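Where a number appears in this text, it was derived from the coordinates with a stated rule and is not lab data. Just so it is clear, the model here is predicted, and its values are computed rather than measured.
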Structure I
Amino acid sequence: MNRAALFILADGRFPAGGHAQSGGAEAAVAAGRVRDADSLQEFCRGRLHTAGLVAAALAAAAAAGHAPLELDEAADARTPVLALRTTARRLGRQMMRAARATWPSAGLDALAAARPQGAHQPVVLGLAARSAGLAPLDAASAAVYEAVSAPATATVRLLGLDPFDATAVLARLAPELDRVAATAADAARRVRAEGTDALPAASAPLLDVTAQQHAAWPVRLFAS
């Protein structure tokens, strides 16, 4: 197993477009819900156990070899807000470009042909992990890390938060990241027997509402 590939896939410098996303943090900062390191940690925890869990399970299922088009439909069903569906597919398209250049595979080619507008990013992430020789748990770990690292990094720019404090938030959440990734990988293992209904569908209504509002802002620093 090429474990070094996990570091490449999870690296914020991997050219998959994540640097332009705040994961909802920009709207949360504007609303005063994220003000400092403590409130950032609570925001990231909420995102981890909702959107992060869903994304991790989809990524793990794709890495396990389940049908990516079925998983893409499952991702659509779990993303009720147009703004988030649009963002997920845009990020999926960008990740597809990066993944095909880095770990070319027939699976990535087939999904790119079937979803030229872009598949949901977690599905592409999982398929990229599979193409890189990684396990479903690795894909889930990359997905949960992305779910919290994007808001943490964005808050440094939005609030001028000390980067050391933002990194400390991620470190304190690390045990929860591991648990959520394991839960997601376990759900992915059940897909073969139970279908995509085995995947979690945790919701975050406030993230949904603010994402749609954020998309209509005339001026914003981040795309989401």
Structure II
Amino acid sequence: MSSMYTTFAEQYDTAVQDNIYNAHLERPSLQAIIGDVSECDVIDLGCGSGVYADYLIKGGASKLTCIDYSPEMVEIVKRKFGERISAYAQDASIGLIKEESESADLIISPLMIHYLEDLSVLFNDVARVLKNGGSFAFSTHHPFADFECSLSGNYFERELITEMWDTVGEPLEVRFYRRSLTELIEAITKSGLVVTQVSEGKVSEVVKDMSPERYDYLSKNPNFIFIKCQKLA
């Protein structure tokens, strides 16, 4: 786990409120495929500092459970939302072991699964926890974009990538897994879930004023991929 999500949790919370990649590319793109959340029992998996929790509460979710690997992030979420949510820290690589079967209408996971080496345990448990007809909506690094980071030159080989990101205003080391689109889709289908929507996102127009160069690049190149799946009855 990068220190960006632990030691620098407060700085991260401030940064993602209005930055290019989180606030003006990832969030509007994932929210566009999430759909109506009113009266839904929702799990926010990889909740971070609670930007989606705020969106889900305002959208009328009847129950919201926030889960993150970082205890520091969970404390921020608890401080912000108090009794309106339940929240706990847990490594998602072991699944959703505290959640009851067929208990959630919607599970979201924004920019989290690329930190997991093996997706099968989590995706199988997502299928278990969803009610029949329930949905799983997530975002992750676009496989084509990540292939630029490959050291092996083999697109189909899963690789642990180490990069320096300056999200919080200073460079911090981040490690994540690069994987093929085939591996990503197989994790979904082998869990029994069915893909219902795929988006490659759209950068917000406001980025034109923040950074014309970034806006031009993100308008023409894939960066994240957004997938919605459903558990069929």
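List of remarks:
- Read-out helix-only ellipticity at 222 nm (-39500 (n - 2.57) for each DSSP H run of 4 or more, over all residues; to 500), computed value -8000, structure in I, II: II
- With semi-axes √(5λ) of the Cα gyration tensor in Å derived as 26, 18, 17, matching label from I, II: I
- The maximum of relative contact order in percent (Cα under 8 Å, 6 or more apart) over structures I, II, that is, the highest value, falls on I.
- Identity of the structure behind 15.1, 44 (criterion: Rg and Dmax of the Cα atoms in Å, for residues 102-205 alone, calculated), options I, II: II
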